[in-house]
Every structure is written in structure tokens, then in C-alpha cells.
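Throughout, read-outs are computed from the coordinates displayed, never taken from laboratory work. Bear in mind that the values here come from a model prediction, so they are computed numbers and not experimental data. Cβ atoms are built from the backbone, for glycine too; each structure is taken alone.
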Structure I
């Protein structure tokens, strides 16, 4: 019987950085060796995974596939439309075990995708009044944040703010709850518990305010 397959699933929940690091195979960790495995599973009607099998493992002999399968219960598919039947559908996920993730200060997360961004209205409402009064037409703020449960950004700090005296940093911090990231990346890496650099650019044309240009860059803190 041919089963339906869901490619590029969107996860509502996925293993955190700490959970993925805890599953790292001991032998590979002792040798400082990285690896990956791709796992195929059936979906339950509730978007959870069952009956998982290994599709690929690189390199073999270090337990990367077993470690990846042990994380399957942490994955939960994002809610599907009511008319979509998940029972009988299969999907897959990849886990990349990078040696850097064994160091708490080097939380490699790959390239997460934005699943939610601030609306133009929320940006407009937060444009600093002092900047308007002085005719400041733009600014750039860089935040460093921790990725929280569900891909939220938390514990943000202003790393840079140009110009610095008009309140753009505080305005950017107020926007942080409006951002949300994917909890798992296509590179097979967790985002929850990792850190992101969030550049936000403000522009004030004569009559409108543009949505900030935001992007996340995961990797070791510099």
C-alpha cells in the first residue's frame, strides 16, 4: 500500500538544544566527531511520531541513528487544518549532531525560518516620538536573544543602536514578543535554547513606516 508523505513538515514542538546535546552518542562525543541521521516515521492523528525507522546515517558505527530516533517523541507537527487527515501519513526529520553543541557557549542552530513577524501597525505604533520630533528618518538596532519554547525570542539585549539617543533600542525590545522562529531547521538542528542575532532596521518615509528588516543568524557567540 502506498502511503502519503509529508515533506518539509512544520513542527510546533521539537527537541531543544539541551535535549539534542544530551542525546549525543558517547563514543562520537569522546572523539569530537559529528554526524547526522535521517529518520522516517508515521504520524498519529495528533501530529506525533510513531513507528520510526532509519533512512540514512553518517558515519555509521557511532550510534547517530539510534540517538536521532530517541528524539522522535519530542517532535509534534504544527496543527493541520481540520479537513486534513494525518493518520496514515508519513514524514521524516534529520538530526545533525555537531561537536560544537557539546559546548554550552557554542549553540549552533543553523538557519531558522521566521514563522511570525511584527505587523506594520505594531512597528508604526512603537516608532519613538523623540525620533519623529527630530525628523530622524531611520535607525538600525541589533538584538541578541535566546530562542524560547515554541520559537519565541526571549532575554533580548541591545547589542548596538544607531542613532543611540532616541529610544530605538527600547522600541526594538518591545517588538521582540512579535517574532517567532521555527523550532527546527532544515539543517537538522534545534533552535530552542540557542541564541540568535536579530538586526532590525527602521525607516520612516514621508507618510509611512516600513516593517523592520529582520533576520536571524544562528551560531557561536562572538
Structure II
């Protein structure tokens, strides 16, 4: 299993994450792109944007699915990796759970040694649950079971942290401090990336990330080496 969780950056912000992705995928396959978090159900412009965003990745092209039926009919191992994009996290998780794709993705990761890149909403769903993004996203779809893939050893995740100005950061901080009395959370800026490989985790980037636990927060500096990994506690 190889899981790249980026804080929601694009372009140069996410260059470290894309370099990592390029170093671990097969270059003779396409990338499967899941845009379901995007609010426009026609996904107009999504493929064009992603084609530009991933132009520095060596691949045989990008397949974008527009419906969960299309996704369920795909053989994930035919692809170099799965790329799950950003938008509304509740909408994304709801679509995956209702369709059965949630369990299919989990099997791909755990049983088929899958590779997934998640950005923003596409990253947050791999935490324990979506409570961490409650001040960022609105649950318009009425999602009741907001438990995620829980691939960060019991931590929930918030992206874009400290990337949206001091006022927004302060709102998130107060909320996460209270929430962390019951559950731990990682909050990462758009430039940072969490890389998980077979039970090990590393933080990649140049800006601090934040660990919220027991009503307190610690600022930490990520390692810029993808080889410097530490065991998940």
C-alpha cells in the first residue's frame, strides 16, 4: 500500500507530492481520476485541469470517471494509480459509500498493494472520520456515517490549514483544539504531504504541520526526505 495525502496544493505547491508519485508508479499505465468531490456534477473542466496539473507525471494518459457506475466497472490494477481530487468531502465520501466503491478502494489498497494520491477532500477521507473538516465543508448530502478509511492510525485529517489566512486559521484552531479532546487530528497546509507506505508514515514539505491531541496542539516540521520515515504510533 502506498498512500499520498496532499494538503490541497496545486502547481508548485504540490510539486513534492507529484515528484513522489512519479517515483513510485508504473509509467506504462494510465492514471484513474475520481472527481466526485467537485460540486459541479458535470465535472466540466476537471479533466482539462488535471491534465495540466499532472503534466509532469510520466504516464500513458488520464481516465476520468463521471459516475460511480463507471468507477465500479473499472479494474483498478489496470492503472498506475488512483487520483482522488478535492471539493466537498461529505459529497465524496457519500458517493463512495452508497455505490460500494468505498470497500472496493479499501481492498485495492490493502489487498492489491494499491497506490492512491488524494488531494484535499481526496486526502481527508483517509482519516478516521470527517469531523475534522466540519468548519470547512457543509454536509449538504446528509451523510450520517462519516467514518473514513482510517489509514492514518486513528488520526483524522484537515487540509489547507494555515493556508487560508489568520482568521480562518483561528476558527479551525479553536474547533480542532476542542475536537482533539476526543480524537487526534493532523492539520497540514497546502504545501505538505503525508506519505504512508506499509504501516509507516512520513511528512514531506517545507511548512510546519500541526498535531492536535488531548486539547493541545504541537507545531512540527516535516522531513523533506521521502526516505526518512517513522513508525505510526
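Here are a few things to note about the model shown:
- Looking at distance in nm of label points 7 Å out along Cα→Cβ at positions 74 and 194 over structures I, II, structure II comes out largest.
- Given 65, 48, 20 for Cα extents along the principal axes in Å, calculated: source structure among I, II: I
- Answer label among I, II for the case where helix-only ellipticity at 222 nm (-39500 (n - 2.57) for each DSSP H run of 4 or more, over all residues; to 500), calculated from the coordinates, equals -4000: I
- A value of 18.2 for mean count of other Cβ atoms within 10 Å over residues 66-73, calculated from one of I, II, originates in structure I.
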